[in-house]
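Input: structures, listed below.
No lab work stands behind these numbers, since they all come straight from the coordinates. The model shown is predicted, which means the values in this text are computed figures rather than measured ones. Cβ atoms are built from the backbone, for glycine too; each structure is taken alone.
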Structure 1
Amino acid sequence: MNSNGRILVVDDEEIMRDVLSSLLGTEKYKVDLAETGTQALDMVRDREYSAVLLDLMLPDIDGLKVLEEFNKLESAPVTVILTAFASIERAVKATKLGAFDFITKPFKNDEILLAVKNAIEHRQLRDENILLKKTLRERYSFNNIIGKSSPMQQVFDLITQVGPRRSTILVQGESGTGKELAARAIHASSGRSDAPFVAINCGNIPSELLESELFGHVRGAYTGATSAKKGLFQVADGGTLFLDEVSTISPEMQVKLLRVIQEREFRHLGGVENIKVDIRIIAATNTDLQAAVRAGTFREDLYYRLNVIVIKLPPLRERTEDIPLLVDHFSRKYCEENRRELCQVDGAAMKVLMDYDWPGNVRELENVIERAVVLAPGSALTPDLFPKHIVTALPADPLRFPGEGLSLKERVGNFEKALILAALERSDWNQKRAAQFLSVNATTLNEKLKRFKIKPRG
């Protein structure tokens, strides 16, 4: 006889277990029986059930506590509550804990059969939805980079193609587009994946210290060098060295970097011995290196050494179809980190996220979702959990007037604030560089930061 599914009946009364077992058997369900909460938990951990009929009054554990434990399992069963002692308070609590239905005793046979049928259909839809999302995440992710858009699929294809090669790679993209993730994906796709991946942000280290960080030094090389130190070129030997913000390297360091790329050898600061290394260099920049070459701030020969294979990461505003995938990824990540029930993004919230221009790209979106998950009072992410400048951002057509009219002062202020935030994101919140982006002096920018109550990061 074919089965319509397996049902677990949890009730301390033997006659009730027999009645439900016979009733469900007439509809070709396989039925397992448990008389205590402990027994039910052991059975659900060992086997998947299409549905569970759970009595609230059990001899060892309260039924609501059993339901709560069910929800901690990776695949929680769909549960229908049975009780002879119904109360609105317990029904509400059971619903909040995820009970699919709530039936009071005595019950009608049709009532039980309909509840079980609906519970099984609900489980099937839930499992199909989980499988679909899992398939989408697997299909459209590449070493933690998420994207189904055509530009990102081209990036994935290029990473797959160049990963196994030895060539130097230049990754270009605005701040927050995921340049280090791309570099890690290249490393993971290469024959060096078991060797070190070493990353350094050249823009965060003063020029006089960068040489020591990259090349290391011998004891006494400079004041304070009380012991010898390995440089990152040596640490990364056999693997990959990722040079982020390579455009910020000083002209003197550019000459030394060029030699390492050409000769695959270097000297410790203060040393005389040449040290051979086998490394792959991946460089990244959010600026136009060709323009820097024309301006005389970046060596042309180094540019051509780095510019062997270029991977350009598109800004988020050019791949908005990836936003729902990214939102799902980040909401899962931060719900898990914060031990929260999985948060769902409502329609209005998703529209806000889709309409925003994302000057800070994927990094900004991730920060917004993390903030919303932490602040959400329930399991829904709503627009009020997002920063005000995102919710009130200009529409795609800035000249489109809403039906109720608008405030010119507020609209212009929002636009000015959005430009400032975009410049800060592009400069990694370096106010001097942001002021240069906006063609204003640093004092003017500082005054505007105070007026718009924008607090510097860190």
Structure 2
Amino acid sequence: MLHSDRRALFHEHRERALARLAADDACALVFSGSPRIRNHDAEHRFRPESDFWHLTGFGEPEAVLVLAPRGAQARSVLFLREREREMEIWNGRRLGVAAAPAALGIERAHPIGELWSRLPDYVRGHERLVYRTGLDEARDRQAIALLGRVRPTIRNGATAPQQWADPALSLHELRLFKTPGELECMRRAAAISAAAHLACLRAARPGVHERELDALLDYEFARRGASGAAYTNIVAAGENACILHYIEKAAELRAGDLLLVDAGAEYECYASDVTRTYPIGGRFSPEQRALYELVLRVQKECIALVGPGRPFWGVHEHALAELSRGLIELGLLKGTLEEVLAQASYKRFYMHRTSHWLGLDVHDCGAYHVAGAGRTLEPGMVLTVEPGLYIAPDDETVEPRWRGLGVRIEDDVLVTRDGHEVLTEAIPKEVAELETLVGAGALP
């Protein structure tokens, strides 16, 4: 059973969703998902779909939430697996149909096997059905058949869904604005990530392997209460840092190289997303320091631009301009700033965006443009700020001393009424801090 505070959080989310659906004359069908095979008969650890978790806080697979604001029988209905002793012995305890309403604050519950036969009773009375297509072909066919069954009732004066509506137009916009309960989870995820990054920083020294630091991060996440990593940890030493999504973790750390660590904890399904870069052996070389200080300066300036009423894309535009200016000053790019920006020649060294939404998903939902224009930041939004520079090891257009260097610095930033809050501020990133702390501890 959910703690009363957590139950209240998900009840609040459902009430917000029901109000939005009522305004759109819509009902919603939200699936938790099914276990996925890793290989042969071994499954991945199950994690519910984010929309489903946002509205229920229920972590079992093979469950479906129906939100029907105009429903005559109930507005919130959960279909889930029944208790089954033999299956629970093999695969773990189930909540069960009888216990679900009290445990989750749902109005009504039914066995999952009755989903498609009972759905017509709940979707009638609504003009639209909010349902995410394209994830499960068999499920899509059943949803199409459902609409086919209820549409003939219109001839008898009933109202029934006549069209699909994507969750992005309703549920995902709600998820973009975090409630106080959600922010509590995100601050906890950030605090766990801070402890893990500090442990990794202290343990990083020549001779340690990337995989050892990867394991240390996972250990710190788990021991501090996280469900695990919010995404596959990136632990990239030396020129591996120039691979944006490097996950091999096969290299040994060498003195004089940089180490890029991109890792964030997931707490109650809420993600953090953090990157730090530091010198193996304890000192930046002149070239490493020049790149690092450029990225750090630009990151701080970009964070300062986060606040209510500010343009989302202004953060990225500032990063492009200032990183390009710095690269010109370092002699890594040729031409004027205007020419570099117009020709996008900076993309050799900076090829990704500076920010994305963060929440239940690492790249969280929510539109970046509204009515054809770039979105304005508002209180409750959480975004990353992560400029970086990557000089490929085989880039013969630059001097050898620059090749194979990769730097990224990333923090999670909440938009507040008065400005912003850096959720991951506790993680060291100043040059003096890094040079003092790197390698100062030991692997457990």
Value -14000, calculated as helix-only ellipticity at 222 nm (-39500 (n - 2.57) for each DSSP H run of 4 or more, over all residues; to 500) from one of 1, 2, is from structure 1
Matching 30.0, 91 (Rg and Dmax of the Cα atoms in Å, computed) against labels 1, 2 points to structure 1
Computing relative contact order in percent (Cα under 8 Å, 6 or more apart) for each of 1, 2, the value 11 comes from structure 1
Mean count of other Cβ atoms within 10 Å over residues 70-77: greatest across 1, 2 for structure 2
Calculated from one of 1, 2, P(r) over Cα pairs in 5 Å bins from 0, in percent, for residues 222-277 alone reads 5, 21, 25, 20, 14, 11, 4, 1, and the structure in question is 2
When FRET efficiency 1/(1 + (r/R0)^6) of positions 54 and 214 (r between Cβ atoms, R0 = 30 Å, to 0.05) is calculated for structures 1, 2, the one with the largest value is 2
